[in-house]
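Okay, got some structures for you below.
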Structure 1
Amino acid sequence: MKTNKIFALMGFVGGLLFVVGDGLLYWYAGNSGNGTDVDPLWAGLPEWRFVLSFVLGFAGMILMLPAFVSFYRMIAATFGRVLRLFTAFMGVGVAATGFLHFSIGALPPITYKAVLDAGGTAAMATAVSQHWIDVVTPVNLCLILFLCFEYIVHFAAAVSGKLGLPRITCLLGIVGAAVVGVAWKLIFSGTAAEGAYNGFESLGEALTFLTAFLYWRKMENSGSAHS
């Protein structure tokens, strides 16, 4: 149980790295998009932001892999085959979303700036970056679909009460993150911080693993009490 608790906490930290990585991509004045279109404002942003975002995406994914094991063990200990199968599908998203999520986010602006730095025109930079987006987006969306199993399983497990945690724990996932994201966009609309609301999907991933941490901590404390 202690190992599972540590694994789950690693996933929570990995999700927070995702949030920071998203912030580096989207937190700048004039951005209100979702990263699926070329933004000419990329030309004025330092390249290190996009490179660091890419690195944080990989680091977060590495931390989430053992966290997925912890999450799966939690579901296997409390639910039947259907939810375990859904959790297995979730693993595909966890294993790959760090790569493609940050590819779609970081590589287009890196490409855009690279073309400009090589002497290309803004039109050339836009065309090359948009081509990259068009190639990666369908695969990225497919992997995000797999990741949605994470949110489905988490919500179903939390509201069922079988985890032995308060049902309000369902907010420690995509539901709570979505509420925070909408509030963030409304509060910071028209400011440089507005674009950062795109990172709250990653916050949902972090909170999901926090739920697993709370479950294993409860189980560990319960075992100590019985001993």
Structure 2
Amino acid sequence: MDGENKYPWSIYTLKWGSGKVSTTRYVLYVTQIAVLVILAYLSIVFLGPLSYSGISFFYFVASFELLFTMWWGIWGVIGSYLALVIGGGLLVGMGIVPSLLTALSAIIATAVPFVIYRGLLAKRGYDPLWRDLVFKEIDGVKAKRAGAWAWFIIINGIIINAVSTEVGLGFSYLLGLVPPGAFWFWWAGYFVGDILPFIVLMPILVAGLSGIVTRSGLVNSGWLT
């Protein structure tokens, strides 16, 4: 095989998808949204210095949001947004407007990596499902583990995380949810609160769940299906 088709993950693209969404799939997508909402709530309530701000110093649901998006495309993006609106916003005391605005950061943090990995890095030998973070070989193809980790940290942990932090915390600051004069302190907390779960939890989630999901044929080939 030549070009991008030499990789076993070449079936995962940026196309809209193929076929209709089955009832089983809808149940799966709704379930993952509910799980993300609950985890977002727990991330804020137990690990947020001020729950009403929607900020957590260890937002562990971020790893689930990212991985679910890489598996299920637009459904993961929707789940991540609703998780921050409901679980990380309304349920912890934020108003509807702050919740809707600050949650826009979740769309950036999930949709952009989906595009970058499936549209660009997958063609250059990096698995869009991030199995190369933990496995030496993927379906007979040797994984580029060092490069995979480098791109994962640079793209998700630093660049996109910084942008989404600026968006989420920026709205919080403008709406008076961040103490005056404490913007950069909270910015650092928000930033670290996302990057730590990526480094600590993502390898565990990938190692424990990716095999089950791929073997069951539950990974979307495109954005929708």
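The value -0.21, -0.72, -0.82 for log10 I(q)/I(0) by the Debye sum over Cα atoms at q = 0.07, 0.13, 0.14 Å⁻¹ was derived from one model only; which of 1, 2 is it?
Of the options listed, only 2 reproduces it.
-27500 is what came out when helix-only ellipticity at 222 nm (-39500 (n - 2.57) for each DSSP H run of 4 or more, over all residues; to 500) was calculated for one structure; which of 1, 2 is it?
Attributed to the structure labelled 1.
Matching task: 3.6 is the computed value of distance in nm of label points 7 Å out along Cα→Cβ at positions 167 and 215. Pick the structure from 1, 2.
2
Of the structures 1, 2, report the one carrying the highest value of relative contact order in percent (Cα under 8 Å, 6 or more apart).
Largest calculated value belongs to 1.
Given a value of 2.8 for distance in nm of label points 7 Å out along Cα→Cβ at positions 23 and 39, point me to the structure among 1, 2 it was derived from.
Corresponding structure: 2.
Each value in this text was obtained by applying a stated rule to the coordinates, not by laboratory testing. If you're wondering where the values come from, they're calculated on a predicted model, not measured in any experiment. Cβ atoms are built from the backbone, for glycine too; each structure is taken alone.
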